[in-house]
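Q: Pasting the structures in now, so scroll down.
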Structure I
Amino acid sequence: MTMGKQNITEDGLLAIDRIECTETLDATLAAFKAFISLYGFNSVAICQLVNPMLIDLDHPPIFITDWSDEWQEHWWSNDYMQHDPIIQFLLKSRKPFSWATAYQYASKFGKKILDDSHEHHFNDGIAFPITTGIGPMGCVSLGADEVPFDPQILAMIEIVSINCYMHIVKLKGGEQEYVMAKLSKRENEIMHYVAEGKTNWEISKILGLNEYTIKDYLKNVACKLNTVNRAHAVSTAIRNGLIIA
């Protein structure tokens, strides 16, 4: 799959706008799926990581998916949530990872879960951990026949995934994230380039600054926005109107 950088950025920012305009969970999922399908992903699961024994039935955790009823029934009835290698690896990683990576570190039973999933047309995929400081840790897990390991595509998908997750939290009445901080003119400028998928090196060349200076600016942005990574910073800045999507 070959697409220009500008198309990736435009697709992602348009998806964020469409997701933010949705008023139901079904509409949010549909808008998100329309975006990820452009890049070969054919299944999605969006969830909060909560111990099943501690679930509050009055305030159930997020678990939204387009899995078949058959696979959902099989997954829940066999207590796969406790042993799913993707969920287990999420507890160890704060960076996106492929299902294949999770498989390598899985227990025997965990590997059986992924092997079983192949019978339900889950061939490969990628998971995005979401740590926002609001409630339990979240996850967006996407399935595909073949994962497009283009770093710019995955970076934009991560940004859209975070926005989608946070919009779902909002729709479900979860605690909201209010950002009172303001970005400086230079921070704002840098964040616009980050949102376009540019690397620190590329931004440094555009602005005529040292690459380490760009890193320092981004550290300041992360502190101001209370964000944990690049994608989370972009997502938070867009959602709070600090940069223009």
Structure II
Amino acid sequence: MAIVLFTDFGSQDPYLGQVKAVLARDAPGAAIIDLLNDVPAFDVRAAAHLLASLVPTFPQGSVFLSVIDPGVGSAREPVALRAGGYRFVGPDNGLLSVFAARAAHAEAFRIAWRPQALSSSFHGRDLFAPVAARIEMGPLPDGWLAPLGRLSVGFGAGDLPEIIYVDHYGNAMTGLRAEAVRRDAVLIANGSQIKHAPIFSAVPRGAVFWYPNSQGLIEIAANQGNAAADLELEIGEPVGWAA
């Protein structure tokens, strides 16, 4: 199917290339898709909500190599997860928990296998990438995974009323799902009141508005402008609805 990369390794550093080298070695011929490798660094909660919104655009059976892991080398467990028809490999720090909580069925496993050489600071390359490759190529050797039942760290299935990602246009994505939000609702972010518009061209150039983005999340944007800069929005900024 495909191995999908979702990490905070960055696009300018050597870490992503090292991970891909392992995948090329252990899963030759597998499709490798860079979903996002500039996830806001260390922000596991925001990343968990962002990941949950992005997964459904991929074919079921895809393997998500998901690594935002500020606790690398600590007592946190490495895990594999089956949820909603998808497969995941990553740290048990909450990163996979939002998608798991929203899925009709989820099953977690502790990764018991260890490579001969395991860096204390780069489990993405040495541990998670080989496991993701073997899951993609299948079947896993006996003893690699141990049933865990459920993830140890969870953020729940609810929304996150914060800015979780800002793209290069300056559009600020929130952790609020749009499905049940009235279009006359007014969003509050950093003291600004923001009204809904269905598309960018529905407002004057530079005007800020909110809309349901292509992932189904509430996003703050500006028509041919930078909403995040205009409103001074950063990752973690609280958002809410006017009374």
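Q: Looking at structures I, II, which one was helix-only ellipticity at 222 nm (-39500 (n - 2.57) for each DSSP H run of 4 or more, over all residues; to 500) calculated from, given that it came out as -15500?
A: The structure behind it is I.
Q: Ok, one more. Have a look at I, II and say which one yields 0.9 for distance in nm of label points 7 Å out along Cα→Cβ at positions 82 and 138, as calculated.
A: II
Q: So FRET efficiency 1/(1 + (r/R0)^6) of positions 10 and 66 (r between Cβ atoms, R0 = 25 Å, to 0.05), computed for just one structure, reads 0.50; which one of I, II is that?
A: I
Q: Shifting gears a bit: If Cα extents along the principal axes in Å computes to 56, 41, 31, which of I, II did it come from?
A: I
Q: 17 is what came out when relative contact order in percent (Cα under 8 Å, 6 or more apart) was calculated for one structure; which of I, II is it?
A: II
Q: Which of the displayed structures (I, II) returns the greatest value of mean projected area of the Cα convex hull in nm², for residues 34-105 alone on calculation?
A: Once mean projected area of the Cα convex hull in nm², for residues 34-105 alone is worked out for each structure, I has the highest.
Read-outs: derived from the displayed coordinates by stated rules, not from any lab. Everything quoted here is computed from the prediction, not taken from an experiment. Cβ atoms are built from the backbone, for glycine too; each structure is taken alone.
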